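Given below, in the form of structure tokens, are the structures.
Throughout, read-outs are computed from the coordinates displayed, never taken from laboratory work. Treat the numbers as computed from the prediction; the structure is a model and nothing was measured. Cβ atoms are built from the backbone, for glycine too; each structure is taken alone.
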Structure I
Amino acid sequence: MMSAALGSACSPKSRRSATASSVAPAIRLLTDSSDNDYAPRWSPDGSELVFFSWRAGVRDLWIVGSSGGEPRRIDSGPGNDQYACWSPDGKEIAYTTHVPDTYDQDISIVGRDGSPARPLIAFPGEDYHASWSPDGRSLLFTSTRLGNSDIWIVELARPDSARVLIGGPSNDGYASWSPRGDRILFQSDRGRAAGIWVAAYREGRAGEPRPVSVGGMRRSNAAWSPAGDAAAFVVWESGARRLAIVPVIDGWEAKPRIVPLPDSLATIAYPDWSPDGRSIAFSTYASGVSKIWVVTDPDRFASYQERDLPRRK
């Protein structure tokens, strides 16, 4: 299993001033259950979010409207399920399932309408956290088949085509495609402390990974902005986990800007940007229970915690 330094990912209109604002962004509670709701992911049309939860006594997939309301369960089989990701057309969901009575994790696909699930990756070991390519043809996923955590790619039309795309002595994983499919954002402990990295992608090959935000505090759970010019992720800071935003510019590494949220929401995990770029959904513990929240216009209020400008790498 990947080290605790690595966490999740699947799919700002513009870079605004980094000056801190005295006005906090608007936040709202999307799900309110005592059964722990995690890892929200917006549908491509922005109308719904899929997440995983223990609401039915097992870890399963659920869908809730973007305005809230009563979630509905997706019947995805007998395993404990997590890490959902939408297909580009919004008709299907790829997800990780724990194989009963084993330590294996596989990747399956289920219909948004609840049509029967079908296995895609079923290999001894841990294969998890899929990200669907924008053209709908391939999935990225994390695998420990070779010992360390590596990023693999598989063509949906050929499940036996799975191969390593980004790997090596480091732990790499929780990858996601950029909106245009030409870059891959991922987490890695390569070089320095665990951080966020990006690699170009072209004709089935990944380029040399470049740092986006690394060093010092841990970073995890990275997600692309819909414009592909920024990433939202989690910064582990003094015992808290804060929501952060950083520009993704080739050849540059930047200091993250922190989104000001109440201290009661200081255990952020699994942020995901809405398709219109206006909101970020995330899960966080409040009073010992994980619930899903949405923050509006987070980039407008994010600020540096100390003076630090992006530097050329």
Structure II
Amino acid sequence: MRFADSFVLLQQEGYLIRTSLAQGLTALRNANLSDKGQYYAAFFGLSIGIERLLKVILILDHTARNSLNAPPTSALKRQAGRTGHDLTALFVAAQALQSSRDPHPLAFMRPQTLEHDILTMLKSHDVTGLQHTLANLLMRQGLQTFVLETITPLNRVVGEAWMRGELQVFEEHLYTEQLQAALRTAINTFPRQVAIPRILLTTFPTEQHGLGLLMVEALLVPEGVQCISLGPQTPLEDVRRAALAHKVHIVALSFSAAFPLRQATDGLASLRRQLPSTVQMWAGGEMTRRVRKTLPGIVLIPDLAASVNALRSWRAHWVPPAA
């Protein structure tokens, strides 16, 4: 299959944008006062990447509004004459596209998916519809399937919509609260019993996101696990005390994508030293995808499904203490 020349050119432009941004961010991450040249390299790469990205946005919008025909060279030159290399002017022009109240010409191509329906409910403040939708999905799919196949991708869509400015903060918070209420209701239908293993769920003091903890609990409770959740933001010393007081077999900590990697690895190493070797430690969440080295005594769980596999592995290797 041969793609149109305009598509190939845009694809090549995308590669250049990605490389410029990646190199700029890498240089910025490595920059320090003893090597100021890294700062210049960082902002040079970032400025090129951002400028070209904004110009591609304007080109794609023109293409969408003109029967998928790319803008002629004369139109590109006019746009260049208005904005040149001025990032602020380019950003204002791109922002105007997002803030336009006119329906986008490609809006008809958007599928009527669950994600689309949920976003529509949030934007229209349809709390009752959101509650009923989540409850019905839970009943039809079952708790574990609901978490893995519905909520995991839905969380990503809602988060991306918030980052693009399509959702207000209160709308994103409403989604989180309604989802947590639905999950807690479903979890509470399982009998509370003394079971093995006992797993302590929490986050580090500066990690405010607790939804991941609830989703892990929703996966593990149907597996016969006794989950003891402390919620988010527990000081390390209190995590240690809780683990000993409840005689847990596993301490599971959740980290969002934005959590600082160095802070996480240092904290995990410190907590590992404070806990008995018989207590296994799990670290899960988007942050763990950035870990590039082995953390001794720590089981990394990069996605929710891996938590069930880690549980089965623990059960296969656990040896009950001698009486």
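Okay, here's what the table says:
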item: At a computed 0 (helix-only ellipticity at 222 nm (-39500 (n - 2.57) for each DSSP H run of 4 or more, over all residues; to 500)), which of I, II; result: I
item: Among I, II, structure where Cα extents along the principal axes in Å, for residues 163-274 alone as derived comes to 45, 31, 25; result: I
item: Structures I, II, by mean count of other Cβ atoms within 10 Å over residues 67-74: label with the highest value; result: I
item: Structure responsible for 18.0, 54, with Rg and Dmax of the Cα atoms in Å calculated and labels I, II on offer; result: I
item: Structures I, II, by distance in nm of label points 7 Å out along Cα→Cβ at positions 43 and 75: label with the highest value; result: II
